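What follows is a set of structures to go through.
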Structure P
Amino acid sequence: MRLPRELEADGTAEAILNVLSARTAPLWSGSDFSVPVISVGDFLRKAIQRANSRGHLRYGLEAISEKLEGERKGIEHLRESRGIPAGERISRLLFISNDGSQRFYRHIEHLLQLHASRIIACMLDLDGRALGSIVTGKEKQIKIIMAEHKGAVSELLRELLENRHHQSTQSGLLLLFFSLCLPFLF
């Protein structure tokens, strides 16, 4: 998987790939297709909100499917008419809630197989209501979002690093706190 050029240029691509491969799970119970599972912290939450405020997010399975299909046809047309080779680089990022039905996840799996060379999906550790709240600031259920601008894709992937670093720092501080307090508790 080749991440956006911007991430290769700034040297974060390999670290991001490590974060993406650290924790994975099957997309649905009968699937052989695994996706990264991501904990959502403040850094990622804010990055999603920024991407949405800039108009770089699309949400809803039907809207995302239509957009990807239109892009696929356009890419195919360029390849056929101008002989332009297909770019084998991630340019779209899906974030999926963890409370979808098997049918929903099977549709996502089909999308991922069809657009494998340019899309990556991550399962978020939150449900559709929480994702909808992050995206819209209102109580709205959203089970899938897609970053459709390469700058937004790069920023969101970079925030996965910050998110992980922040979570491991918090875990380390809690561990230190309890190790210092433990002798006083007994």
Structure Q
Amino acid sequence: MRFLESELQGAWLIDLEPVRDSRGFFSRTFCVREFATHGLETNFVQHSLSYSAARGTLRGMHYQAPPHGEVKIVECVKGAIWDVIIDIRPQSPSFGQWRSFELTADNRRQLYIPVGFAHGFETLLEDTEVRYLISAFYEPLAASGLRHDDPAFAIPWPLPVAVISAKDRAWPDFAGGLAPWPI
């Protein structure tokens, strides 16, 4: 695995390094030693999968409020997504900044998202599946989010939004006064 630092403090793009032969390839997708060497979370208590039937499905921008913050490792295992993260840690040098990454079943990239980031994605293809490793148990009362079209970020989603949940459409605008996370 190759770990590529993103421009947002603590967020990493992970490229797999497949070993190929006549059968195809084999690649590690997670290694406690390699993650620990980079100072990253190694304990993931939940593994989840989302499926989106339609192209242009938008999910996000989600996060768990303190003290229930979670690290996520996200990968697209079928189809393609435009994945977006926003640093919402007030003490962070990259506070309020966002970045996007194209994750596809073909490029097999993973995104490491630290605690204190809002996360969302838009599907670029039909029948898209996204797999998550999550470091904390889901706490429904801590589930929160930001609007995907919040003018504070002006995220240029690549496709018109075809499908979005009522809950995701109703998230508030970013107020900048969120509870602090440790960096």
Structure R
Amino acid sequence: MLIDTGVDFWTALRVQPPPIPASLRLARDDDLLALRDLAAKAFTYSRFAVDPFFTPEQVEAFHREWVTNLHNGLAQAVLVSEADGGPEGFVSCSLSDGKGRIPLIAVAETARGRGVGSALVKAALRWFHEQGAGEARVKTQANNVPAVALYERCGFVLERPELTFSAGFEANRRR
């Protein structure tokens, strides 16, 4: 069964992006609990959230673990937007072969519509540029219209769509 249509976006990093705002910083270990909570609630468009083989609790646990792994070294950097003494959003930055990738980005529901997502994406692009990357990529779900619009506003262009299918198999099925 078709679960999701993902879309991959790409941008060249030829021009130095604007400086990272003071409200953004590298994540610290004491941010991790807040990042885990933010990740657990942020991904309502995730392909896992619409897959009938995953419970809502499993989807939340998956995203909590994903941001934990990114913070603990799976990503080379996790940048945090801070307000009122705590994270209101984050973006993870991974590098490989001179190419940047945003594996995960989230903004708290209470902070959406205020430019936090744009600031995080631009900060990631700046971070990639400072690391010598020549391009950056990000993937989202085609039905995640806010994310698609965000990436396009930040200079990304659609590179390709990708279909995700899911199937369940019974262990001892007889014909």
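General observations
- Value -1000, calculated as helix-only ellipticity at 222 nm (-39500 (n - 2.57) for each DSSP H run of 4 or more, over all residues; to 500), assigned to which of P, Q, R: Q
- Structures compared: P, Q, R; top value of distance in nm of label points 7 Å out along Cα→Cβ at positions 97 and 113, i.e. the largest, recorded for R.
- Here distance in nm of label points 7 Å out along Cα→Cβ at positions 81 and 105 was derived from just one of the structures P, Q, R, and that gives 4.0; the source is P.
FYI, it's all coordinate maths here, none of it is from the lab. This is a predicted model, so every value here is computed, not measured. Cβ atoms are built from the backbone, for glycine too; each structure is taken alone.
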